[in-house]
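For reference, the structures are reproduced in the following blocks.
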Structure 1
């Protein structure tokens, strides 16, 4: 299944935005509009307008009206959520109206045989984006843990060790070990020592400082 798009690429930090129903906003023309669903950043006084369409071709009039209203209220971003395929031509047409077209997975648009509204779809997109960000943070943290494990093993060994010893001790595969060790050497965390045709690794003073700094909190 196609993954849900990451709204944080469009809105930035999603924790700064609130999903709001039936928001009343006055445009520069003086007209008062009621937005069915919108994202609001009250601190920055910004609004992201949201429209859900099932067919960009048949919904062109609705899209044009949405573009006009979004322009009149000077929306920060204008999202058209497409619950179907969208051609490059339609995407270019929306881009020409300063609209951002995003394609969502089919299950997000329906609950059984019933279509889902903009609020429900936008809420699911936000939750999905937040989960993706949290997953990325966990992956980054796990890499830090691997670096600490390698440094701790080299320090505890008390001598220069080979990539094979590191791979076995830290439960890694050879290619991952090689890439991480190269990065650690570039960062000055370890020193590479050549002995004949083989390369061994020692911990550097910076590597020791790295352990003391991060081991208590990771």
Structure 2
């Protein structure tokens, strides 16, 4: 998600907090400011006066006169720290992104590539999930960076998005590769190619165990996709 400048954001005050008694901290909360992360732990702060300052949060520095000439921890530094602590802006080393599944905002490492997921939506390799359409148990192999309308299904002449059992899911949903659990007690000599076959699903079709209702389950729909 691209950074915006403070002038593009709405200046606002923070809700009152009874625990805040220091006068500078009170001003930091109550004055209308706009805080924008610029990366590397640096934040742009547009103050209530309309002046814009740069805050280096890890270094404890601000370009305002109050900090530079009086040597105090100014209201701009305090305000940035408050917004970080309250989850309103990304902390140093992280950036705000949109979850590729639900669309909510989440914070990730500022050097990481997408797709990005919030804690609720992210599926880890090895995690067990349930196919909403069939009720089948699957094991996550990986989450790809490709959309459902970009991945073609082997021998089906259609994309994952166009497959009939996926019509209820977003065409731009990311594709998750999963496989069916290997039967218990199956030895390596008895392993067949179909035991290791990967299937591709739109992320929205897969649910964590316990999240699926009877209404989610319909017909069996196994399919394999092109690499």
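Taken together, the values in this text are just the output of simple stated rules run on the coordinates, not laboratory data. Just so it is clear, the model here is predicted, and its values are computed rather than measured. Cβ atoms are built from the backbone, for glycine too; each structure is taken alone.
Highest-scoring entry among 1, 2, by mean count of other Cβ atoms within 10 Å over residues 41-48, is 2. For distance in nm of label points 7 Å out along Cα→Cβ at positions 49 and 153, which of the structures 1, 2 scores highest? Ranking 1, 2 on distance in nm of label points 7 Å out along Cα→Cβ at positions 49 and 153, first place is 2. Supply the structure label, taken from 1, 2, corresponding to helix-only ellipticity at 222 nm (-39500 (n - 2.57) for each DSSP H run of 4 or more, over all residues; to 500) with the calculated value -14500. Going label by label, the one that fits is 1.
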